[in-house]
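Multiple structures are listed underneath, in structure tokens.
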Structure P
Amino acid sequence: MTPYHAGMDMDPNEPAAPGTIRSLNRSLVLDAIRRGGPTSRAGLARALGMAKPTVSDIVAGLVAEGVVREGPITRRGGPRPGGPGRPPVVLDIDERHAYVLGIHLGVHDTTVALADAAGGEVSRRRIPTPHLPAEEALREVGALAREVVVRAGIPRRRLAAASVCLPGQVDIDTGTCVHAPNLGWRDVPVVGLLGAALGVPVHAHNTVQATAVAEHAEGSARGARTVALVYAGTGVGAAILHDGILFRGAAGLAGELGHAVIPGLDARCSCGRHGCVETAASASSVARAARDAVRTGSPTRMAALGDGVTSLDVYAAAEAGDTLGQALLGEAGRTLGIAASWLVNIVNPDVLVLAGGLVGAGPHVIDPFRAALDGHAAAGALARLQLRTWSLGQDAKVRGAVLLALARTQPSVRVAVTGGQSSPTGRIGP
């Protein structure tokens, strides 16, 4: 597994060099401050089991760099630790020392968020995704990102990094979009093009991976040890995290559940193959099936819409009792549940998050999804599984991009931003 934060590669059979140990200790201290909020040097030493002089030396360096501030401070309006009386000298992340950009480049909309070093958003803009050749589209996205920084009044020197997520196969190592069928992109050097436009380090990820990071850090998967997220929107994808670490595969391409083939399906997929999960379990496939049914004269309240039927129209029709709409959504949920069962059997997660626009259809999709999952996944894997829907919604994509950018600028041993205890938000079933 490769961490979605900037980690260190260490051979457990090799003795650690002094510099490596210091870097490790620095990461532990920084992570403890970030996760725990305001604390003292003595508190850090106790919590981490480190010698006080070691902690003091590391903290002095972080303060000198402007990463950490020291004094009688509060964090985002919270109470000072230590109770009444003279406020203790405490440490906290100085959220103003650096800023990052999180960019979600979607099929329909593109969102740019500017956040401080603590993850608090300063500014955000959303525009329709420019449907231009990739290089021109990325040039426009870069211009939008620069505009967001300028309008927020943030000096460019304080911009530390940017992370972009997009709906397709992304080679994390090279920053290349290998293939994004729904954007019409292939072998696009996203990091190189955006990096040139922004003048800061840029990192690229798949949208579903970014969504999983956000849901684990701030959403319905908080506190879970092993998380599998299944996303069904315009396309279908998946992502896996274990102990806060994103499983990315050999080149960052793990999670392409939508392009796994189900025997019996024969529709042509946007990837060029036939029978992919995405051809029967996405919002796009639902809308396409509805349009086909209208053309062939199937009885439905959507008939008057003709070739203009969208997935939202199918949702609305199903809610109004339209049997065709309900059947189409049910079949999509069933197919998605079968695909999810493979993931559950292989990964054995303690939390499975169902995300994406198709979730908006509620029980029309979720009930058949759950039935198919229960019918195809191993009983042992289901025994401790908690199925939840995403709690951040569409916001998870850009939040994931922000968190991934922060993780690159603030390396730590664990995750850049971790969740607390498990939350029942969005939970379905036991």
Structure Q
Amino acid sequence: MKYYFHIFGCQMNEADAEVLAGFLVSMGYSRAESESEADIILLITCCVREHAESRVYGKLGELARLKQLKPSLVVGISGCMPQQADVAESLRVKFPYLDLIFGTHNLPDFPRLLEEAQAHGGQVLEVVEEGEVRENLPRVRQIGLKAWVSIMYGCNNYCTYCIVPYVRGRERSRLPEAILAEIRELTEQGCLEVTLLGQNVNSYGRGLAPQLRVDFADLLAAVDKVPGMQRVRFMTSHPRDFSDKLIETVFNSSSVCEHFHLPVQSGSNQVLARMNRGYTRETYLELVHKLRAAIPHAAITTDIIVGFPGETEQDFSETLDLVREVAFDSVFAFAYSARSGTPAADFAPQLPKAEKSLRLKQLIDTANAIALVRNQKLADKVVEVLVEGPSKTNPDRLTGRTRTNKLVHLDSEPDLVGKLLDVRITRVQTFSMLGERTGVER
């Protein structure tokens, strides 16, 4: 018996997929190399953006024919889309060949749900409104140099454009000892880099027992002390909750990487207020100045939404000005798409698609030009690179990343994968760099 996954959206869904795979392997399944050889196909879905949802519906349409050819095939859908009760019911009606429909909070119950679907031969739909933190769930990772480690689930922020609090629930933090035990086990398996995951890692610890008195900076300091762990990253940080204590912790850490992903979303105070982001343009810039003062070589990346309802030309101009002032190393830019069930979906005026597309292109062009200038500062510099494996586009090259998360390609040599190397940057591009090893291995 074999399984095959289609994973959409963020790293949290990647982490959920590892748990689902762990359950399936414990039930005797192995991973299929293609849909055609699978006995169960699961779609792990995202509803944060319209494009991700459209891809899910397209894939469901494709699977109808495969289900006709192989009636015993179990087709299931999980993740954020079916966590919305109305969407779950719509999926049940529109796609009668779906065997299994369950939400994000039903993850620990997956073996029971799968057995029910197989036993009854009909649809099984189960979505619960709230989940709890459950430790020691089975997990199948593609064990290598890097791994995701979830430290908390859910979000309390309720940004007006965002569906996440409704589909992932309110914040629940894992116990620090459970997180540290997982990371120690990863190092024993040869992992050199972990990324700590949460919708807002900076609010980690809220809701834990009062006697623990642990926050994200405390957790990060503890992870930094795990023997054998070479690099620690984290995402995502809400700018409102990024404390001076956290900056000091990163500065004093040896393994915590100097890369901060700080979604600003807009450079306009009017738009930020309508988004319910909880900070202003001025406080965001103050945080950036603190980071750059403490860690001058740090990379700062961000997310920005263009075309939010009511965004004026002046608002958009203020966003461009902020992008230029901060000089982000990378910007992940998106045109606003209304999410049913969020307050912003009912805001007016909703901007025309053509206008949003024009603004998006202008933002991307501006951000890419700045990213190239930022990268040019590394020309002929020696940087530490963790070699991750062969380049996806050129088998004669290896690829790796700097501590600031910049992609570096270098000529392939035997036995370099998994090594921390000093690499001299020989050529700079917008999204990557070329380098040559200096002969020094760390």
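Coordinate-derived values only; no laboratory data. What you see is a predicted model; the values in this text were computed from it and never measured. Cβ atoms are built from the backbone, for glycine too; each structure is taken alone.
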Supply the structure label, taken from P, Q, corresponding to P(r) over Cα pairs in 10 Å bins from 0, in percent with the calculated value 5, 20, 28, 24, 14, 6, 2, 0. P
Could you figure out which one of P, Q the value 1.14 for Cα Rg over 2.2 N^0.38 Å, for residues 282-377 alone was computed from? P
For the read-out mean count of other Cβ atoms within 10 Å over residues 26-33, a value of 21.2 was computed from one structure; give its label from P, Q. P
Comparing structures P, Q by relative contact order in percent (Cα under 8 Å, 6 or more apart), which one has the largest value? P
When mean count of other Cβ atoms within 10 Å over residues 186-193 is calculated for each of the structures P, Q, which structure yields the highest value? P
Value 3.3 of distance in nm of label points 7 Å out along Cα→Cβ at positions 218 and 330 was derived from the coordinates of, among P, Q, structure Q
